[in-house]
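Bear in mind these aren't lab numbers, they're just calculated from the coordinates by the rules spelled out. In this text the structure is predicted, and so the values were computed from the model without any measurement. Cβ atoms are built from the backbone, for glycine too; each structure is taken alone.
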Structure I
């Protein structure tokens, strides 16, 4: 059985690898926002964002249950059983894909609510995105952060190149959809590897395995659909109540803040979740508890200062990142979205994990249903009065409600210790950093921003060492002592 120290080292190493794997694509995503908001009008960007959200929802409902089942159960299958498991995954994917194309085509013929080229562009994104995401989860389940990073980075870079080119040529929202789909297809052709277990005996669905992954993943389908209401319904409601342009401005600011913190939380989750699953499978609740505590401590240690830093620097970042039609309004949205994303990350990657460990994913539906209902109600009340700020605030309130629900519902299933002592120290260090950083806001040039960010990181790091958060000071001294000893 791994000790807590070994588990922490393993988590740190995997987090570093996934930071490299996701860091490159994250930088490319920021460059994409920088580029797209300068090549598209607010209306065209809004049409692109709404189509992308719709296609992502469709992909999520049809395939996410397979993706989470792949990561959750692949470590439990070895040898011939692994081949049967992967064959079932691929077979189910093809069935869902055929059903998706049929439903999408029928839906468009019955109610063609968007121009045909935009519909076809959204369908191309749906198909290519779904396949790439399945292969990314396979690399993650295999604990292969390097291959994960290569596929993720190549997809992001190729999508930016083609999307930016087509948008520059004046193709607007359609150009972005076609460009991103082209990037997905090329990355898949070049960097996905055929699975030997799939090719050996063809694609066959094992009924026993299919029932197990369906019982685990099917409740998550409703969860994912309800989660979409929280994450994306605000932009549809803005388009209906105010206009597509408002939705485009909101989407730009929302996606920047959400992707910034989302990448950080996802990096930690990508590294930690497979390790927690393997700890649960091999060592039971006790070993999983150690891995879980390391995970949530690292999550708080990184995302708390990032959230406060984004809130403080929202104005300078907006004017650097976005086109002139987007910057001022996006700056008002970013702080609220950052707070909401922080809460959502703590819920999803801190407490919802328990539903997966105990295979009680049906209870997670209740959590997300509460968030969805709160989000719709808040949007109906706040958007008419406050516009895009009301939409961002409504989402933050909905995430807070879902966090409370997740904590209360998950506790009877499996009660892992929460690191309250470290959390208080982290909050103190991050708040102090934010207060000191706010004194530099009179400096508004891009060069100033490039200095403010490392300054904030340095201040926070020194405060963490001073407060000895998660025993960092002691571990640092031990590390340098060993380092000096090996050089003598």
Structure II
């Protein structure tokens, strides 16, 4: 870099590299360069530093702030201010620096959201705390409204972010504030099914008797959405049929839904067993790959037993990952073979299609299936049974025949001579699609580093007319919902 930056791109580059000393030197040499730097997105140097500054203390951003003629509240082409970007990406130090310099917290981007709403939506409670700490009037700050008269508390409650809800309420948020249609934060959390937030709001003094404009109490919304435990928390007496139904909610492929539910592997009912058998039958293909290691393809898989997994810790981690991915735009996949109308109809815990959540098979052995359901997947063991064509990860399939290639039988014990596969809930998000005969694993890994890519779709069906494989590299993206114990029949 010379003694003077000749273009805005060089200023942006210094920010990304965290070159604070060089950045200040360039600004001293040409004081107006920081205020004049704008890229094709309409980002100013301050926008760029608000979320690209790699320094934990936001020192590059501070260098920009110290330059003359900097517009604190400039908007880029998307309508975002630098503070919007800092809070959208959870950059606490940048948010504090901007707020201390006088950045406005109440500016709405085109969709009507303020910076604090983005922090609440993504559970960046440290950024919310920064806004409270830097505010002249904290109560006015935390009660800022978007165009629908929703406060950040409404947003945090709707998303189920208890940490942010707690910080907002303790910081002066009006707990019973109502939106334009009369909804409070308690209404939002009750309808969305976030019992931890409902309990917190009630503990903090939320009024459960406030009605929406159309006369709905929080308990009415909870009941209508099927959240019986929340309805009880709000004072609704449980009905006998609901208690009975609650015992089988784990058949929905989720974790326990009540504090006193039994954890572990429990036998699924006959309906689930029959539906699993049908799902294995309909996704079977008389095709083999090198992963079968010269074994014949079985003509039929006979389901012997289905166990449903209820593991609160694994389910909670899975839900948290699913929530993180939901913050990204996801283009929906519509041709996954396990997404049958009959199977979906049998699920009490519905798939979230906005994050490409599907049930997929994972071949294993009975003894290993139990360990996975207890402790979760081990990505570090990927490839120990079969090859890992697309690099490390959890390999899943939409075809029972493909999953069977990875399955093994136990040589002793209760399930001796029987095979196993897991039917998992998997959140794919936006997959990187690979249709190469020999995938470039390094390139796939590079693409997965992007925040908007979450899995790999290996399309061997297109390349070899065999099977598609789905690979996730975060263990929490796959929840082992069911263990299928089966035998191969020729």
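Quick notes
- In this comparison of I, II, the computed figure -10500 for helix-only ellipticity at 222 nm (-39500 (n - 2.57) for each DSSP H run of 4 or more, over all residues; to 500) is attributed to II.
- Calculating FRET efficiency 1/(1 + (r/R0)^6) of positions 39 and 143 (r between Cβ atoms, R0 = 35 Å, to 0.05) for structures I, II picks out II as the one with the greatest value.
- When distance in nm of label points 7 Å out along Cα→Cβ at positions 343 and 359 is calculated for each of structures I, II, structure I gives the greatest result.
- If you line up I, II by distance in nm of label points 7 Å out along Cα→Cβ at positions 87 and 367, the top spot, with the largest value, goes to II.
- At a computed 0.96 (Rg/Rh (Cα atoms, Kirkwood Rh)), which of I, II: I
- Comparison of I, II by relative contact order in percent (Cα under 8 Å, 6 or more apart) - largest value held by: I
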